[in-house]
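Trainee: Presented below are the structures under discussion, each in the form of structure tokens.
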Structure I
Amino acid sequence: MKRKLLSLFVVAGLLLCGFVGSAFAKDEALLQAMVNLEKTYIPPLFQTNMELPATPKGMMIFNAEWNKFKAAYEDYRPNYANWGAYFDEMQSAIDSANAIVQSGSSYKPAHEQLEVVRLTMLTLRTHNGYPKFITDKMTLFHGPMEDAVLTVLNNKDNLTEELLVEVDAMLVQAMKAWCNVEKCPIDAGMWGFTPEQMVQYYMLVQQERTALTNYVQILASRNIPEIIAKAPSIKAPFISAYTFFGDFTPFQPAP
């Protein structure tokens, strides 16, 4: 009898492991799908902000990947109250971005709609078991970094000590957020990165760290002209590091 009960426990354990393994495999597939979506999302986010002619093509590629992602995962966790709402919010923003791009006018408003997608995906991932997604860590850095740069550049003629103290606080927050970027693990296989590309990526990460460190020193000097002149220096290496995760190969000229 004891042997029979033991056998039943073993079988139950194996079945449980099977279910866990199956769920893990499904979650791995979802993570890969998120990576694939991110690789197509980053180009139009960048292109709309820069008003590049490649924007319609970028949106077309992203739309195809988004439609595939949505069809596969919109009902993936139907018992999660907000799961479907995240998809609805992103679809609304994507529809708005598409309409703006198709209108042929300025692409900048489309960029703002795509920013909604970025923040919504961050919330979806961090609330549903994917808190260490590298581009989400970069998004969390982008907020305080961008706030610091814009506070300086939008107040060139009246950069008071009170405002500089605010920028000090923003940079402290940005530095902490960049530490989280530096510590975030990256699955090179999922992203399709070679060892050489990973070396390149970590060089970009270090460039941002250097830019932040240098700007903190400039800010501490309270040299107003230099604070204004060097403000963009903390944004440029970030853009290079963030866009590293986008697939821009469809936009490269034919050899």
Structure II
Amino acid sequence: MNYIEAIILAIIEGFTEYLPVSSTGHLIIASSFMKIANDDFTKLFTIVIQLGAILAVLVLYWKRFFQSLDFYIKLLVAFIPAVVLGLLLNDVIDKLLESPLVVATSLILGGILLLKVDDWFKSNEEIDIKNPTAHSNISYVTALKIGFFQCLAMIPGTSRSGATIVGGMSQKLNRKTAAEFSFFLAVPTMFGATGKKLHDYFGAGLVLNDAQINYLIIGNIIAFIVALIAIKSFIDYLSKKGFKVFGYYRIVLGVTLLFIHYFIYPLSII
């Protein structure tokens, strides 16, 4: 990895982490074209720079993170399914990350889903117009169900934010409330993923050199700045326009990826 590659990956992470387009899928695709996807540090880098994206949520919603203990318990409840399934399916997930068919198929199927969700859950927005606070209280059961939806993102190309937002909408939350809870849930999820990746990396006897430490610092700073912009823009756009544009984007990307892989440039890891 070099500085240019680190900057590009950080921009992609910051821009896509909270959009329903799969940041993992985009990072794997980009690192594959750069021919650095197999590198152990690249795999660490793409996880650790999520801390910058986490910080963006904490800065934008800092007042929300000083709520009652009940708020943290709900996040914990929603986080538990990912912890359990992540540990149980770790090897399976690693293998899925190496499959171009899985990433592309997930992008396409997720895109088709996003074309429909606005119509499926239209009543959520109509109820919200009549009673703006109707969906502000999320129960423990709702939090747990959203947590199970988050587990779908273990399939590369699915999108953690997309899965959790749709999960929230399936529980009668409007788009804005579902998206914000998805942002909050990202904090423990990303911290957990980063901690595990660092543990595995150093546990394997690998070390970081000075250049790699600099890449991580720069990557987190850039991911933070870009994520700030992306979150604000996404919430405003989502509240007004819905998911369709993201659905079309995912379908086009997935189809393009399959075409490139099978007809132009075979990617062993995407």
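Laboratory data are not the source of any read-out in this text; all were calculated from the coordinates shown. Computed from a predicted structure; not experimentally measured. Cβ atoms are built from the backbone, for glycine too; each structure is taken alone.
Trainee: Where does the value -24500 come from, among I, II, when helix-only ellipticity at 222 nm (-39500 (n - 2.57) for each DSSP H run of 4 or more, over all residues; to 500) is the thing being computed?
Mentor: II
Trainee: If you rank structures I, II by distance in nm of label points 7 Å out along Cα→Cβ at positions 53 and 157, which sits at the top with the largest value?
Mentor: I
Trainee: If we compute relative contact order in percent (Cα under 8 Å, 6 or more apart) for structures I, II, which one ends up with the highest value?
Mentor: II
Trainee: Now a separate question. For mean count of other Cβ atoms within 10 Å over residues 45-52, the calculated result is 23.9, so let me know which of I, II that is.
Mentor: The read-out comes from structure II.
Trainee: Using distance in nm of label points 7 Å out along Cα→Cβ at positions 117 and 205, single out the structure from I, II with the greatest value.
Mentor: II
Trainee: Can you spot which of I, II the value 0.96 was calculated from, given it is Rg/Rh (Cα atoms, Kirkwood Rh)?
Mentor: II
Trainee: With mean projected area of the Cα convex hull in nm², for residues 77-140 alone coming out at 4.7, pick the structure among I, II it was computed from.
Mentor: Value 4.7 for mean projected area of the Cα convex hull in nm², for residues 77-140 alone corresponds to I out of I, II.
Trainee: Follow-up question, since we're still on this one. Given a value of 1.47 for Cα Rg over 2.2 N^0.38 Å, for residues 125-164 alone, calculated from one of I, II, which structure does it belong to?
Mentor: Structure of origin is II.
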